[in-house]
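Multiple structures are listed underneath, in structure tokens.
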Structure 1
Amino acid sequence: MPDKLRFIDLFAGASGMSEGFIKAGFSPVSHIEMNPEACQTIKTRAAYHYLKSINKLDFYNKYIKKEINSEEFYREIPEKILNSVLNIEIDDKSIKGIFNKIKKSENNIDLIIGGPPCQAYSLLGRHQEDIEKDPRNKLYIQYGRFLKEFSPKAFVFENVPGMLSANKGQHFKNLKTYFKKLGYEVHHDTLNASDYGVVQARKRIIIVGWKKEIDLGFPEFEKTVLNFSVNDTFSDLPKLKPGEKYDVTNYTNSKNEYLEKSGLRNGVDFVTQHISRPHNNRDLEIYRRAIEKWDTNNERLKYPDLPEELKTHKNENSFTDRYKVVNGTGVSHTVVAHIAKDGHYYIHPDIEQCRSISVREAARLQSFPDDFYFEGSRSAAFKQIGNAVPPLMAFAIAKKMKELLCQI
């Protein structure tokens, strides 16, 4: 809509960052993402926002309840909405074509958001020489080409804290120098998602750039005092056994204060994708021991302490906390994409359930609302969730950016 601030979302993932900006009143012009399942998720969410704008969310609810198929669903969504999602890798060959597709829809862009894949800067298990050789380190240059082409008033760039130290800080220095050459003053800070209503300790670097003539510095984003826990976040979801799943089910309790204030349970009277992965007996026994140890002494299970019959790895010196219980009475540790591979690092705090967390539980820890639907397999959904920017954190950033942009 012409009265809204327009933005492009680069390396959009499942559009967690966009979700916060749309909630704050921004209008997306385009999402660019290379992962096909994530792109399908973005299209479904774009369809949600369109149907919400014309008061036809009942049709969306039919789709996520599997009462109609995807062909029937997308047939009712304007091509312009669906075509705004570009499933393509941003590189030297594709970038001009991407520019042209965006310009067919809109040429005036107020803001660019997004962050290149963060695994390149992850400190976990990476040798410095591997980090330096990883081509993803240079994706900020592609980001900059969008700044040069569309000349937005500002940008918001998100990444992991490891970005600051990669190559002894040289990568980050190069990034700032490059963006400055493009005409932007660059500011950054490390934010923790738990300061913005997310029940998760998740530190991220937020880089804000302003056109030099309108430099407003690093914004002061409004924090949320969080007096709620993981148990509050999971309180109304049905109990699950390992391997059990509810594609669609009812809530087991009414809304509590956190679910109301956060907007996670936001109008739908059912919950989707409450899906748990199966576990073998050995893993279940390890999970049980991990939960008991945490419940009894608030101590983490260390891999070397397991009896020999439960061990599967000879390496007892690294990744000793490979089995980790989510803290039910506090905030969760960081949810990352590895959750798609196994659930050992995200064991449910309830010993009666003794399993890793479900897709919907992971989504809630990332602050995705319950009507947000993830396309693809269970593993694809977990990966999208783990890679995402928490929407509530994005919303806090977006509210302040909107306030400042409207002053210009």
Structure 2
Amino acid sequence: MDDVRRRLHDLLAGVGKPSYAGLLVADRNELRRIPDPDDVSSVEREILTLPTDAAFPSARALREGRTVFVPDREALVAAYSPDAVGLFDRLGLTTVMCLPLWGSRALLGVLAIGWARRHEVGITERATLTAASGYIAQAVERAQYLDERISVARELQEAMLTDLPLANRVEVSALYQPAADDHMIGGDWYDAYHLPLASPGAEPALMVTVGDIVGHDMHAATVMGQIRSMLRQATLDHPPYSPATVLAALDAACAVLPVEAGGTLVHARLDPAPPAMPWSLTWSNAGHPPPLLRAPDGRVHVLAAHDVLLHQAFKDASRTEHRRELMPGSTLLLYTDGLVERRGHDIEAAITQLAGLLNRHGNDPLPELLRRISERMAQPPPEDDVVLLALRVP
């Protein structure tokens, strides 16, 4: 909708050369103004919503479903509220014309056009503006449809992001950051859950996953949810919960089922240890950016070993797993490629920068650590959504 608003003035510049073009959309029992997104100090922002029964020309155009023309300030004062007069005075307008925006099924809103000096709107100009309002209505309808799809996809995606388990000793924190471009709906996700107890009274192992399904749309978010569920089931069905065995089972399932799964992920198991002893990390990497491990002394290790990505074409791929001891106080960082991939920038340099941040701030509380990383790595703004998951062993 902001894009539609940006283009209004240019679209109407050659039609009577108005000094103002505004957009208001119908939202239940009110009109919601779409202010110029590039002008944060705009007078428009003083009144962002209007009841449909407000004594404003725009509200009247919506109520009556017809064009409302106010030739001058005297007519505005005579027929409309002091609030309307004050707003148009601050906008510097004398003549105002409000045209209803008719969609394919309903009245969508109002196009408000204004001139700083008294302006006579002739028959030809009125016809041209009416035709332009029809094109603008089509753009508004498409924008509303797209906004609704994006909103549903965002809600779906966020609903599928896991509530992190309450671990007895290990700290776990996660962060999800949408793409800078709202149109880019991603398939990034994280997951963390305890495994069944090996014996009564034992401390459960923890499974963690960070993954990225290819695509930036509702389909990617849906496939992400399917893969997450399939991976959980495959894990619990394959004791003793080998990450490589689980990924091989997922490959086999995706080769048979109609799931168009393409992407990358890291699937890991964290086994607890007695106090002051090292924990055990076992992981398998399907083409994903390398996890980073910060030792208690601050050194950061890049866990670079990986296999091919998740894809139907690689259904017979060999899945390997790797082990590492995590000394008490170690911090493990998993992330998706949106954090380190930028068009025209070197990904290895970005991973080195990320390792430096983990080195400097690795002792911070995990939520603060993830916030710092997200802020420092956000330039230029990511074109993809980003997931971060951090764990710290006691």
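FYI, it's all coordinate maths here, none of it is from the lab. None of the values given here were measured: they were computed from a predicted structure. Cβ atoms are built from the backbone, for glycine too; each structure is taken alone.
Things worth noting here:
- When distance in nm of label points 7 Å out along Cα→Cβ at positions 29 and 301 is computed for each of 1, 2, the one that comes out at 5.1 is 1.
- For P(r) over Cα pairs in 10 Å bins from 0, in percent computed as 5, 20, 22, 15, 13, 13, 9, 3, 0, the structure of 1, 2 it came from: 2
- Which of 1, 2 yields 1.06 [Cα Rg over 2.2 N^0.38 Å, for residues 285-364 alone, calculated]: 1
- Identity of the structure behind 4.7 (criterion: distance in nm of label points 7 Å out along Cα→Cβ at positions 141 and 261, calculated), options 1, 2: 1
- Relative contact order in percent (Cα under 8 Å, 6 or more apart) - highest-scoring structure of 1, 2: 1
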